[in-house]
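Before anything else, here is the set of structures, which you'll find just below.
Any read-out appearing in this document is the output of simple, stated calculations on the displayed coordinates, not a laboratory observation. Bear in mind that the values here come from a model prediction, so they are computed numbers and not experimental data. Cβ atoms are built from the backbone, for glycine too; each structure is taken alone.
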Structure I
């Protein structure tokens, strides 16, 4: 296969402005996507150009997105970090890369920081590391919440014999593909009614008004990267589970995605405002905060919450459509979110707890901690451990950057892994291969003090961004772009 070659002329022709971004885009694509066709590579660049804020935390494509996002230049006094940081506990330190540890150390030195914790799946991100938990005093940090606000897990457990998943694989596969839509910037051609779209915030907050239509068209869709919707086998192992389900195996539907373009735009807009008002040293600039007793801080708080509720509505829309398609109602559902901030009590005082890629694990709080496209996910119940600020990991966590994964994992390696675990992958890329992730079993061993395990979810039919049109034909593309009549 010939290697990808792009020219500056081609990149400018699709709308890229003159400047360093052209050469950076050319280098990134030709280095990391060298086996893609010109058409596919240019399509990726178009998607980044259309929504750069959705890519800022991508370790590869983020280099291009950064160049497309202008940071404000204002003259103001820089706020120094404290010499000594607040205390934070680290769980599974042996699994955590140095970059994430350094980011957590920086966050601990913010003048508004109260306490912190680092989960065993932690890895480097923007501002607060992914897997980082930070409690602050009356301050909200947009990038400690994250770009994909309210990103979450949602599990439906159906009272269907697990053997049916294998016997009727083509049926479950067909409905999964037909009722989902993946990709950065992707929208449905029509909209469905949902009370989330009638929320008063869309009319009361000027910034949100123009985002309402896009939110309506993306309701029930998923992004790219590590977002997925998958059928699998649920194994309930705790007889005293709160679902009133007998121990045994069931068919499950698990989804992972967030607030789409709505959340990304909110994150970028209010991060800019925070960086204008709270100027920090270079190493901490993405940890700029907004005081909650200011107009901007309160506005972000409201916008963040509507983005979180919107993300939940996306999941419920996906699950309702698929449940209807397979003719079953869930026996129970479990849902939890990360990339969010909560008002909670810590040592007798109200604080703002940011969980960026961390699962809420308060006493008896239910959640799902996924592994990878072949490794099991865990259905858990929180123990309310103060040392972790009532938190646990949100997954296995990456052990390879996307760049490293693309350079070291081959299609043959991925296919062998999928076959060994009996997993059918629809879409997905080598940067999301199981080998790019930490061992979820080891991660779970590092947080036995944080959660109890109620059961497991074993992926079997995994749908991610990039499903081949050759596999499902034009019929799939038409159906996935439609809402009316579903």
Structure II
């Protein structure tokens, strides 16, 4: 007999992902409870729902407070917690505290998240599991002389990276031997300021590559599968703008070999749940190679692309696997069809250097029709808070092939009416109409059709950057003792960098 599912799940996130998880809970007959900040307590998606108010609007005092999040799950009688993406989703301390207080964390085990939080340890584990990795130092650099030696061995240009960093911080480029010392010391300084540690490593810089990722899924019994790849090359400052599947940049032999290797590697490291293997397509003259960069231990914004290509519900699968059920799919039961494209619609002004645009959405009419999916938490009258990632919606279309999908997306975006705040829709239209995007002739250095170009000469790598009352409202009660992690939960360093700041999903 299959293990029972949970009765109540705390959704420790906000916006579109909170709505997405709640939809899966409703399908399974599970009561979702929303953990919200004061800024989100009157958001449309909380209407007629149970909520727990974590604290003030700023994420550091609400969504990023590990102890208050777990306390919210305990007090609202939730037996499981879904972290969504961003915020605390890759924080091993959250998973550890959940286990200590009898709450199931819907995600991978904390030891796996901590392993993958260390970039050098993650690369070593993936190399041992048979994945190709980007050439570079085998571990953290011991000093400037070590940096000079490794850089000379692998060849220039090279990229220095913070060991426990993210979001583009702690990254510097050296294009020649006389730039190594400056790049190394600057990367250390920024890593120290951003993450509290100055451990850095280096890799060969691949400037004309493509960003490709593989959706993997595993259960606690050692079964792992992949759901194909997604091309996420169209980015700005390490923030993804458009995702599609299949990738127009790789052939089927490379696709099958790398996806198979990714699923095998996930099983080997003991991964559980949904995860994404991030890779860079290295256009080596001897043959293109997909090289491992990192494993994101969570659900991704763009999981919808894989759902539409395969017809599988990843969030329902997350919940079932977390409850102890074996994965319902084997690799031969996963079939992929058509071409899928997703555009992220953000409250930003692309013509003003992508300035965030908090404010009131005065009109909201998303597109609909065959082959069109819109995931959102917004409706007319919604107030976009200034504290969080500016994602308003995702438009996902499926076509018979890539050309058909592009035309469907152009039609969908053309029919999307938003007023009150500027959005990235005009930028998406320009990209989709561009010859570079249509022909697939672009790489990570530019946004096709938009005129944005990454600098090639600088040493610094670009950084990322009240309605109806709900059915029930819980406040964190003062008489409940504040949760404290055990000494064992404090070991390691991976979670400190992850929890330090609100990192939007890339």
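Which structure, out of I, II, was FRET efficiency 1/(1 + (r/R0)^6) of positions 330 and 450 (r between Cβ atoms, R0 = 35 Å, to 0.05) derived from, given a value of 0.85? Present the calculation step by step, with values, prior to reporting the outcome.
Working: I: 0.85; II: 0.25.
It traces back to I.
Determine which structure produced the value 22.2 for mean count of other Cβ atoms within 10 Å over residues 106-113, calculated from the coordinates; the candidates are I, II.
Attributed to the structure labelled I.
Who wins on distance in nm of label points 7 Å out along Cα→Cβ at positions 210 and 434 among I, II, i.e. which is largest?
That would be structure I.
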